[in-house]
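Please go over the structures that come below.
Rule-based calculations on the coordinates, nothing more; no lab input. Here the structure is a predicted model, which means the values were calculated and not measured. Cβ atoms are built from the backbone, for glycine too; each structure is taken alone.
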Structure I
Amino acid sequence: MNPLIVTATLALLFSTSAQAQEQLPPQPISPKPVCETMKGFSDFDFWLGDWNVYSNDEKRTLQGSNSITKHHKNCLLMENWTNTQGDTGSSMNYYDAVDDQWRQLWVAGGYSIDYTGGLNESGSMLLSGKINYYTSGKSKDFRGTWSPLTDGSVRQFFEQFDPKTQEWKVWFDGLYIRR
């Protein structure tokens, strides 16, 4: 075959292919996942990150470490906690756009916490529900507050209701400092 004819044929094919590509309609831009665009899903983002957790008192004793990450197209926050004795716990946190509230389900060795709520007027996350103690079979009213502080740290404050005294008692008061 004549090399001149082969060259001309290839040039014509490439030219036609390039013209066809230029005439294709632009590809649609994929929309952002719903959990990145709808109101409410980013309310707890101030808690994301890797943290060292200290007692929120004058001693500032290390209590453990915590990692909070987003999953499933940013619709779920996962918490993975390890205290200084090596005990662990995890929580799943998500915004329910239908009920317009946050929910956390925490599970650790020997107990679980299930509570719901949302941001209060000061920008803190306030959840309330129940803590279930497996060995005793008892359940108590429980609430937690996560407050973002101006220096980037987060205060985590948990209380359990004492039905005998009819008072809320401090269960944990911690200060999250980014690692």
Structure II
Amino acid sequence: MEHRTAPNLLKQNFKVNQLDKVYSTDISYLFYNKGGKRAYLSATKDLATKEIVAFNISKELDLYSTYGNFAEFLKSKDCSDLIIHSDQGWHYTHPYYVNKLKELGITQSMSRKRNCLDNAPIESFFGHLKDELDLKSCQTFDELKIKVENYIYYYNNEHCQWSLNKMTPAQRRCHLLSSHS
């Protein structure tokens, strides 16, 4: 089976005003135990709310850590107009992942090679997380996992953002839901 890339549909246009229309996704390394051990955070961000809508923290970098929790999240969504934007990593070009998205009616978009600005929204989240948390002080994977889960809860529910008119991502979601009903 051949790995395939998708065109860059976003072209750095990250301004989205409709819920569940454009997601940005990526995987980041998380170093813990004084930098001696590595974990992986796969996260997906709704560009309309800046909310982390799905994530997985794992010890291994595999297709399940990329697609597993995201697939569970998508079961309750109408995905027919959804675009998911990622880099060109092997897990996003893998035939299994590509076919699963197609089955759900999701359109894939990908960054240009070696251009992290093309996926800036999720890269920005990873940067904030790593700046605000001392992950290397975590001794165990479970300690790291709890710390990251707590941060994502804080980020979604308590972290006001200038670009959201000082709302949290959760408040923005509620605002968009109420304005579309």
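Which of the displayed structures (I, II) returns the greatest value of FRET efficiency 1/(1 + (r/R0)^6) of positions 34 and 74 (r between Cβ atoms, R0 = 25 Å, to 0.05) on calculation? If you can, show how the numbers build up before the last one.
Numbers: I: 1.00; II: 0.10.
When FRET efficiency 1/(1 + (r/R0)^6) of positions 34 and 74 (r between Cβ atoms, R0 = 25 Å, to 0.05) is computed for each of I, II, structure I gives the biggest number.
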Open item on the list: So if we calculate relative contact order in percent (Cα under 8 Å, 6 or more apart) for every structure here (I, II), which label has the highest result?
Closed with: II
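Of the structures labelled I, II, which one yields 19.6 when mean projected area of the Cα convex hull in nm² is computed from its coordinates?
On the way: I: 19.6; II: 10.5.
Of the options listed, only I reproduces it.
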Open item on the list: Starting from the value -11500: which structure in I, II was helix-only ellipticity at 222 nm (-39500 (n - 2.57) for each DSSP H run of 4 or more, over all residues; to 500) calculated from?
Closed with: II
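So if we calculate distance in nm of label points 7 Å out along Cα→Cβ at positions 26 and 42 for every structure here (I, II), which label has the highest result? Before the final figure, lay out each step's value.
Details: I: 2.4; II: 1.7.
Evaluating distance in nm of label points 7 Å out along Cα→Cβ at positions 26 and 42 on every structure, the highest lands on I.
Thinking of I, II, which structure, once distance in nm of label points 7 Å out along Cα→Cβ at positions 106 and 170 is computed, gives back 2.4?
II
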